[in-house]
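Structures incoming, each one as C-alpha cells.
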Structure I
Amino acid sequence: MTQLNVAGFEVHKGFLDISAQREVLSAVRGVVAAAPLFTPVTPRGKAMSVRMTAAGDFGWISDRRGYRYSPVHPDGQSWPPVPDCILGIWRDLTGAARAPECCLVNFYGEGARMGLHQDRDEADFSWPVVSVSLGDDGLFRMGGTERGGRTQSVWLQSGDVVVMGGAARRAHHGVDRIRFGSSTLLEKGGRLNLTLRVVT
C-alpha cells in the first residue's frame with residue numbers, strides 16, 4: 001500500500017486487497033437490495049449521470065426541492081445500516097470518536113461523471129469524509145476551497161481509499177471520467193464509490 005498526499009487529500013493506494021474488495025462489494029449488494037439505486041435530479045430538473053443509494057441513519061438525496069440529507073430513501077423506507085466491514089475502513093483510517101452516519105453509494109456506469117463540488121451539507125466540517133473506490137478506474141480531480149482555482153488529478157483504482165480532512169474537507173473535488181471495463185470486480189463494469197460522512 002502507498003500513501004500519497006495530493007492537495008491535502010490523503011490517497012491510500014491499494015488499501016483494500018482483492019479479498020477485502022469482494023467483501024465490501026458483497027456488503028454493498030446487500031445495501032442495494034434493501035435500498036435500490038435511484039437517479040437523483042438536480043434542483044433545475046436535470047438527471048445526474050450517477051445512480052445512488054445509501055446506508056446509515058441518513059442518505060443524501062437531490063431533487064427539485066434541493067440537495068439534502070434525508071432519514072428515508074425516496075421510496076419512503078429507512079436506509080439499511082452501514083455494514084461492519086465498511087465501518088472498519090473508517091475506524092482504521094480516521095480513528096475518529098464518532099462513527100459515520102451516512103455511507104453514500106454512487107454507481108458510475110459508462111460515461112458517468114461527477115462535476116467539481118464541495119461536501120457542505122453536513123453540520124460539522126471537523127469530521128473527515130472517507131471515500132472508497134471499487135471497480136473501474138476513476139479520474140479524481142481535486143481543487144481548493146474556491147471554485148476556479150488550480151486542480152490536480154489522480155487515477156483511483158479499485159481498493160484505493162481517499163481521506164478528506166482538514167483543509168481538504170471543504171475542497172472542491174469530482175470525477176471527470178472512468179475507464180469503463182478497466183476492472184473485473186464488477187461483472188458488467190462500472191465504478192462504485194462509497195463515501196462515509198458524519199452528518200449531524
Structure II
Amino acid sequence: MSLGHALRRIVRDYPLARLDPLPGHPLAEMIRRGAADEVRAALPQEARGFLVKGSPERGRHWAAVPWIAVFDPAVTTSATRGIYLVYLFPAHREAVHLSLAQGTVAAIRAHGPRAETALRLDGDRLRALAADAAAHLPATAIALGSPGELPRGYEAAHILGLTYGLADLGDETRLRTDLAAALRAYRRLTARIAALRPSAAGRPARA
C-alpha cells in the first residue's frame with residue numbers, strides 16, 4: 001500500500017462502509033492503522049518524531065468525516081486542541097483535504113455556539129502568520145458536506161491547505177512533496193506563535 005492508495009481507498013469505500021456496523025470493520029481498522037502507517041512513512045526525516053493518528057469514529061458510531069492527523073507533540077497530541085495537520089474526507093464528494101487546522105472541540109467547549117466565529121477569527125490571524133506558505137497551501141476554505149457540529153467546526157478551524165480530487169491521489173510524488181511542504185508550514189507557524197507568546201519572565205518566548 002502507498003499513501004495515495006490508502007487515501008483513495010478511504011475516499012471510495014467510506015460512504016458504503018458507514019452502512020455497516022462499525023466494530024471490527026476492516027476499513028475502520030485500515031484508517032486507524034494502515035492509512036496512519038502510510039502517512040507516518042511519508043513524513044520527512046525532520047518530522048519522524050511526530051504522532052500520526054487516524055479516526056473513523058465519533059463515540060461508538062462512524063464519523064461523518066473521518067480523518068488522519070499529524071501532531072507535533074511539542075504543540076499537541078490531540079485533534080481537540082492546538083494546531084495540527086490533518087487529512088479530512090468530505091461526506092459529499094470524492095475528494096480529500098489536507099488541512100493545517102486548529103483544534104475544534106476545545107473551541108466548542110470554550111465558546112459554545114460562538115465557536116465557529118471564534119475559530120474563523122483565529123484562522124484569519126493564523127493565516128496572516130503563515131502567509132509565506134500560501135503558494136504551497138492555497139486553499140483558504142474547505143467544504144465537508146455535513147451539517148454536523150464537528151464537520152462545521154473543522155471547516156471553521158481550517159487555516160491553509162490543499163484539496164485533492166480522486167484522480168490526484170495517483171501521484172505519489174506530489175502527495176509526499178505536498179505533505180513535506182505542509183509540515184514545514186506547520187512547524188514555522190507554531191514556532192512563530194511560540195515566539196509571540198510571553199515567557200514567564202515577561203519576555204517573548206523562544207521558538
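With semi-axes √(5λ) of the Cα gyration tensor in Å, for residues 2-49 alone coming out at 28, 22, 6, pick the structure among I, II it was computed from. Walk me through the intermediate numbers first.
Details: I: 28, 22, 6; II: 25, 11, 6.
Derived from I, not from the others.
Who wins on relative contact order in percent (Cα under 8 Å, 6 or more apart) among I, II, i.e. which is largest? Mind showing how you got there, number by number?
On the way: I: 26; II: 19.
Going through I, II one by one, relative contact order in percent (Cα under 8 Å, 6 or more apart) is largest in I.
Any idea which of I, II comes out highest on mean projected area of the Cα convex hull in nm²? Display every interim value, and only then the final one.
Numbers: I: 10.3; II: 11.6.
With respect to mean projected area of the Cα convex hull in nm², the highest-scoring structure among I, II is II.
The value -12500 for helix-only ellipticity at 222 nm (-39500 (n - 2.57) for each DSSP H run of 4 or more, over all residues; to 500) was derived from one model only; which of I, II is it?
On the way: I: -4500; II: -12500.
Among I, II, the structure yielding -12500 for helix-only ellipticity at 222 nm (-39500 (n - 2.57) for each DSSP H run of 4 or more, over all residues; to 500) is II.
Bear in mind these aren't lab numbers, they're just calculated from the coordinates by the rules spelled out. What you see is a predicted model, and the numbers here were worked out from it, not measured in a lab.
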